[in-house]
Structure I
Amino acid sequence: MVLKIRKLDLDNIFQHTKKCYPKEACGILLGRKIGEQKNVEKVCNTRNILDSASEYQIDPTEQLKIFKEAEREGLDILGFYHSHPFLAPFWSETDNERSKLWKGYSYLIVSPKSSSFKSYVKKENIAEKEEVTIL
């Protein structure tokens, strides 16, 4: 799988993570899945209702609104993003636990301090690194 994202959208994500710092930021990635490619067309910043520096949970009201918006616009839910404010963008045990119901989706993890990011796809009980192409 390849996650394709515009530089403008990636910049939007980093701005959101820096605004939320030192708390974790989170959001939803919408777009179109074509074969082995996921093309991000819209980034939806959301509120972390846990207000935590080490965990996140997307506001369920916002999540439902965004899912309905995606359906109206004919977009696929490609995945999610969140930040690791103090750590590298690695797949954590918490990420693994919280993603159990979302297999096949992308998880873009960003580190606002180092301006680095990695994407993972949840498969069964593990996550695999996913290639990211910036457009």
Structure II
Amino acid sequence: MNVVDEMVRTLNIGDTRSDSSGVTWFATGNLDLRQLADYLSQAKARFVTITANELPRGEGFCLEYLWDLNGQLLGFPFDLSGNTIPSIFDICEAADWIEREIHEEFAIDFSGREYEPLLLRAGDPLGVNLHEVAK
């Protein structure tokens, strides 16, 4: 059994699909993000990025986590009904910058961490990207 099959079985991950860019996307359902990050870190997967997308009609956000495991790109979309998701920075230091950027640009809180300013200055409101869209 390969590492991906073992991960699917161990974490009880649902359906998968591949897209034309070569990413294998996993249905995350009730998957615990921190448990996933810990599993992938233990498997020596390389964290690539997080992409934030605002869902239509103000229904929240989708955060897409991308990891590279032995040259195979693995994608994990997490839908947020609010604006909070657990931080994985303490499990994977590479997530630091992108969590801070998403926090500032979309006003999404990554619980369990403190923030140092990244791009904003004192007094600037969070949600820079959201304000740009509203103009």
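Values quoted throughout were computed directly from the atomic coordinates according to the rules given, and no laboratory measurement underlies them. Computed from a prediction, not measured in an experiment: that's the story for all the values here. Cβ atoms are built from the backbone, for glycine too; each structure is taken alone.
Between structures I, II, where is FRET efficiency 1/(1 + (r/R0)^6) of positions 96 and 112 (r between Cβ atoms, R0 = 25 Å, to 0.05) highest? The partial results should precede the final answer.
Working: I: 0.70; II: 1.00.
Comparing I, II, the top value of FRET efficiency 1/(1 + (r/R0)^6) of positions 96 and 112 (r between Cβ atoms, R0 = 25 Å, to 0.05) belongs to II.
A value of 0.98 was derived for Rg/Rh (Cα atoms, Kirkwood Rh); which structure in I, II was it taken from?
Checking each candidate, the match is II.
To test your reading of the models, identify which of I, II gives 27 for relative contact order in percent (Cα under 8 Å, 6 or more apart) when calculated.
I
Looking at structures I, II, which one was distance in nm of label points 7 Å out along Cα→Cβ at positions 40 and 120 calculated from, given that it came out as 1.7?
Comparing all candidates, it corresponds to I.
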